[in-house]
Structure P
Amino acid sequence: MGVTLKDVAERAGVSRAAVSRTFTPGASVSAKTRAKVTQAATELGYSPNMLARSLTTRRTELIGLVSNNFHNPVFLQIFDLFTRALQEQGLRPLLVNLTDEVDPAQSIRLLRQYSVDGVIIASSHLPADFALAFHQAGIPVVHAFGRATRAPDVHVVGIDNHRAGEMAAETLIARGYRRIGFMGGPQTASTTQDRWAGFRAAAAAHGGVTATASFAAAYSFEAGRAEMLNLLHNTPAEAYFCGDDVLSIGALSAARDAGLVVPDDLGIIGLNDMDMAGWALVHLTTIHQPFPEIIRAAVAMIIASIKAPDRLPEARIYPCRITERGTLRPLP
């Protein structure tokens, strides 16, 4: 049998209610009693039963962490940051794989079975109405890496993807590229649409620059490689903005297999600045997305939403910057 709350109470010489209050966040207990209970618990090796406590507090402290692109290695980095950030706040992440899921009602039913206190949707290409469905069901929700608007329907935290597209085009143009291309992910994804719109607008603002667009089937290495191979069979651009680092790495693989030297024959810039982008064999010039700041904000927003479910939705947008490596020719 494990050590029980009763055992701790007897060792500390206090009531079981005092032990319960000691391990309940926000509960009133004197410093003297807390010290006695904590010492007794340490001596006995006691850990509070989280499920039992949830019956009292009516909170499970479970946060659904939802995504739908487990094929993209950047999400290993994102999930690592998210799970640590949640655990540091005394919350427990419940990871949910929604790959190929399009019906939010099924996801809501699943997460309600676990009585989650809130949901963080960590996806840049689930539609906005997916997050809205959770909000309408009365579940606190934050859409991390979502599409920001002036009047969001749910809490959103991420980057300005339109501005990221502009930054990519301006970076290519500053290096003397005049035939530039955008290689995005799925054409229906809002991130793809916004990044292409920004890229196209920045190119149009410079005379003598032409911009073309193509779209990979998914945000994956295989899709990026396949799309770049298709482009190289025709008349490719001088340089490409790939709307995601993993697409860029697929494009690099295709270019090198075609006998091209990057950046001498073809320039490539990505987006995210995932850990893999800095590997020596990749060395990708990319747009840095501030994952730690976005994730800390998302966790803070879900906590605030749980405490005040009626607070108005807000959007928090974080700036990006260029990370210079070796896949673009240098500035003239």
Structure Q
Amino acid sequence: MEPEAIVVRDLQKSYGARPAVNGISLSIARGEVFGLLGPNGAGKSTILSMLAGLVEPTSGEISVFGVNPGRNRAAIQARLGLVPQDLALYPTLSARDNLVFFARIYGLRGKRLRERVDAVLEMVQLADRADDPVNTYSGGMKRRINLAAGLLHQPDILFLDEPTVGVDPQSRNAIFESIHALNRAGITLLYTTHYMEEAQRLCHRVAIIDHGQIVALDTPANLIRQVGEGILRLEIADGLVGAVKERAEQLPTVHSVTCRDHQLDIRVRDAQNALVGVLGVASQLNAKISGLQIFEPSLETVFLSLTGKYLRDE
């Protein structure tokens, strides 16, 4: 039986004295949609580059379908598709001409080439714009063609590095539909993102990365159940934010409180029940609440609970 799609043991990568990846270990089953989640600069793209054989690790072991990609990249190249975060397209060429160019790099010719170009254009829902220059496309449409290029050779595993950054809602949904279709066809997907709601929607399991280390790894549902906390976000308008914070921290329903300017993020296990106590504190202090949001447990709140910081912090 073929080994797991990916096995990583104690993977490390340093640039000088700065560790970008610091002791990552994980395995990804064949046919799984696996998410690497974390803020920009957490090490996600570096991990992806090492798995693809593009960057040499400082230390550690990597196996992709039983092969070390750094030592024998040619052995897995036909089975691996990579969709980089940076667009790899020729803007003055049409989408079709871009795909034909990349298909030839993959060794496709003749009827097979034409069939694959047509198939991936249909998959990313851009067949009707195939002959328009790429520089006339929206950012989201360019991302969809970028995805199509990584699918031309029908890889067994696809690496997607932040594929929805800066895209419009229509393109985001088209990318999601493509991911679901690919996974139904048996393709293994490794998906990096700093959008936790995407991972919660798409991934079978996720690893949350912070400062080059895994701080949690499980299914989204298990992480939310085991770690997730709700957040009450209050805007205090009249200079009493410090007093509200101090009193709220004493409530038995409150886990912790984070303050930013006039905003309090109050982490609680049961947001609806805790809300009564928090509003009571504000009322007793005559604090004016100018804004209130309630966030039920999610991967976003899991990340905040595990790292103590906001997801999009650097």
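Quick rundown of the values:
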{"item": "Entry that produces 0.50 once FRET efficiency 1/(1 + (r/R0)^6) of positions 199 and 263 (r between Cβ atoms, R0 = 25 Å, to 0.05) is calculated, selected from P, Q", "result": "Q"}
{"item": "Origin of the value 2.5, where distance in nm of label points 7 Å out along Cα→Cβ at positions 183 and 255 was derived from one of P, Q", "result": "Q"}
{"item": "Among P, Q, structure where distance in nm of label points 7 Å out along Cα→Cβ at positions 7 and 63 as derived comes to 3.2", "result": "P"}
{"item": "Answer label among P, Q for the case where distance in nm of label points 7 Å out along Cα→Cβ at positions 23 and 215, calculated from the coordinates, equals 1.6", "result": "Q"}
{"item": "Structure (P, Q) behind the derived value 20 of relative contact order in percent (Cα under 8 Å, 6 or more apart)", "result": "Q"}
{"item": "Per mean count of other Cβ atoms within 10 Å over residues 119-126, the highest-valued of structures P, Q", "result": "P"}
{"item": "Read-out FRET efficiency 1/(1 + (r/R0)^6) of positions 95 and 247 (r between Cβ atoms, R0 = 41 Å, to 0.05), computed value 0.10, structure in P, Q", "result": "Q"}
{"item": "Comparison of P, Q by volume of the Cα convex hull per residue in Å³, for residues 15-78 alone - largest value held by", "result": "P"}
{"item": "Test item: helix-only ellipticity at 222 nm (-39500 (n - 2.57) for each DSSP H run of 4 or more, over all residues; to 500) calculated as -10500, pick one of P, Q", "result": "Q"}
{"item": "Which of P, Q yields 0.96 [Cα Rg over 2.2 N^0.38 Å, for residues 167-294 alone, calculated]", "result": "P"}
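Every number in this text was worked out from the coordinates using simple rules, so none of it is lab data. These numbers were taken from a predicted model, which means no experiment stands behind them. Cβ atoms are built from the backbone, for glycine too; each structure is taken alone.
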